[in-house]
Structure P
Amino acid sequence: MLQSTLSPYIKINGVHPDLVLVLVIGWTILRGLGEGFGWALIGGLSLDLLSGGPFGLFTLAMLAAEYITSLFHGRLFGSSIILPLSLTFPLSILFNGLALLILNLLGRPVIWNEALSFILVPVALFNTAAMLIVFPLLYLLNRWLNPQPLSF
């Protein structure tokens with residue numbers, strides 16, 4: 001609901017970030033497939049309920065992006081911002097591209113060249129910039145929820 005509410009206020013050239021996707025990518029990197037799946041499902045269903053598109057469109061695209069993100073959980077740079085920044089751009093392209101592909105398969109016309117130039121790439125750049133703000137906050141939340149014991 002936050003994404004739908006804030007979208008009119010954080011647009012640049014008619015493009016707004018996919019805050020739910022950015023949150024799911026960041027949380028999955030920090031916490032793994034199990035928790036990321038739950039948030040991807042909740043976030044995707046919420047987007048489906050609030051959108052005018054076919055039901056399940058955003059849920060399917062969100063789960064696909066979350067699954068790919070989960071493959072990188074616990075890898076090198078797992079708690080630094082390098083990994084989420086490097087994954088956000090391609091996963092944004094995947095998420096929005098998959099949504100457009102499904103719409104196209106359902107009979108809605110998509111002009112792919114314009115979609116790539118005016119939607120997919122600008123949104124992916126915006127999402128990557130949003131990750132610079134969102135991931136440190138998620139990291140702090142994760143540390144607060146799971147404090148690490150001091151070792152002597």
Structure Q
Amino acid sequence: MKKLTVILVLFLCYNLHAQQIKFVDGSWIEKIKAKTTDTIYVINFWATWCKPCVEELPDFEKLNKEFSQKNVKVILVSNDFKKQINTRLIPFVKKNNIKSEVVFMNETNPNNWIEKADKIWSGALPATMIICHSKHFYHFNEGETTYKELVKLIEPLITIK
């Protein structure tokens with residue numbers, strides 16, 4: 001009976017973690033871009049099957065940890081395959097102790113949302129978008145982004161209070 005209880009608790013904990021990955025669509029990007037807030041959004045488009053994406057994730061996690069108290073919100077937009085969310089994405093997030101918000105792009109056709117992020121984006125991963133409405137700042141980079149590059153872009157946007 002104890003083994004069954006332990007297994008049930010582990011299963012429930014695992015499923016609770018799975019519920020934290022929100023499904024979004026192309027309109028989510030438009031909503032982020034339209035927000036009028038002081039928050040600096042650092043949005044990274046990635047996938048677990050993309051080696052450069054996985055290699056740069058620690059930089060985004062470091063940014064999230066070191067700048068979360070400075071009104072910086074890191075959001076990792078997964079472009080994994082929908083059928084692998086429970087078998088690949090959620091275990092990856094859990095194993096790597098990802099603390100940044102992770103959302104899943106729930107669009108079957110990338111053409112429905114890629115241009116909403118940036119009109120010149122080819123759709124290649126990784127890609128990063130930084131938005132700060134209060135400073136009228138928008139930056140998009142297709143390709144890898146380092147921690148140093150991220151800091152260089154967001155530090156001037158941080159309002160000292």
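Computed from the coordinates by the stated procedures, all read-outs in this text should not be read as laboratory data. All figures in this text were calculated on a predicted structure; none of them were measured in a lab. Cβ atoms are built from the backbone, for glycine too; each structure is taken alone.
From which structure (P, Q) was distance in nm of label points 7 Å out along Cα→Cβ at positions 33 and 65 calculated, if the value obtained is 2.0? Write down the numbers at each step before the final one.
Values: P: 2.0; Q: 3.3.
The read-out was computed on structure P.
With helix-only ellipticity at 222 nm (-39500 (n - 2.57) for each DSSP H run of 4 or more, over all residues; to 500) coming out at -11000, pick the structure among P, Q it was computed from.
Working: P: -22000; Q: -11000.
Computing helix-only ellipticity at 222 nm (-39500 (n - 2.57) for each DSSP H run of 4 or more, over all residues; to 500) on every structure in P, Q gives -11000 only for Q.
Thinking only about FRET efficiency 1/(1 + (r/R0)^6) of positions 49 and 137 (r between Cβ atoms, R0 = 35 Å, to 0.05), which of P, Q has the largest value? Show your work: numbers first, answer last.
Values: P: 0.90; Q: 0.65.
Sorting by FRET efficiency 1/(1 + (r/R0)^6) of positions 49 and 137 (r between Cβ atoms, R0 = 35 Å, to 0.05) in descending order puts P first.
Ranked on relative contact order in percent (Cα under 8 Å, 6 or more apart), which label among P, Q comes first with the largest value? Mind dumping the intermediate values first?
Working: P: 28; Q: 32.
Largest one: structure Q.
With distance in nm of label points 7 Å out along Cα→Cβ at positions 73 and 89 coming out at 1.9, pick the structure among P, Q it was computed from.
Working: P: 2.6; Q: 1.9.
Matching structure: Q.
Determine which structure produced the value 21.5 for mean count of other Cβ atoms within 10 Å over residues 57-64, calculated from the coordinates; the candidates are P, Q. If you can, show how the numbers build up before the last one.
Working: P: 21.5; Q: 18.2.
Computing mean count of other Cβ atoms within 10 Å over residues 57-64 on every structure in P, Q gives 21.5 only for P.
For which of the structures P, Q does the calculation of log10 I(q)/I(0) by the Debye sum over Cα atoms at q = 0.13, 0.17, 0.22 Å⁻¹, for residues 41-112 alone return -0.37, -0.62, -0.98? Please report the intermediate quantities before stating the final value.
Working: P: -0.44, -0.68, -0.95; Q: -0.37, -0.62, -0.98.
Checking each candidate, the match is Q.
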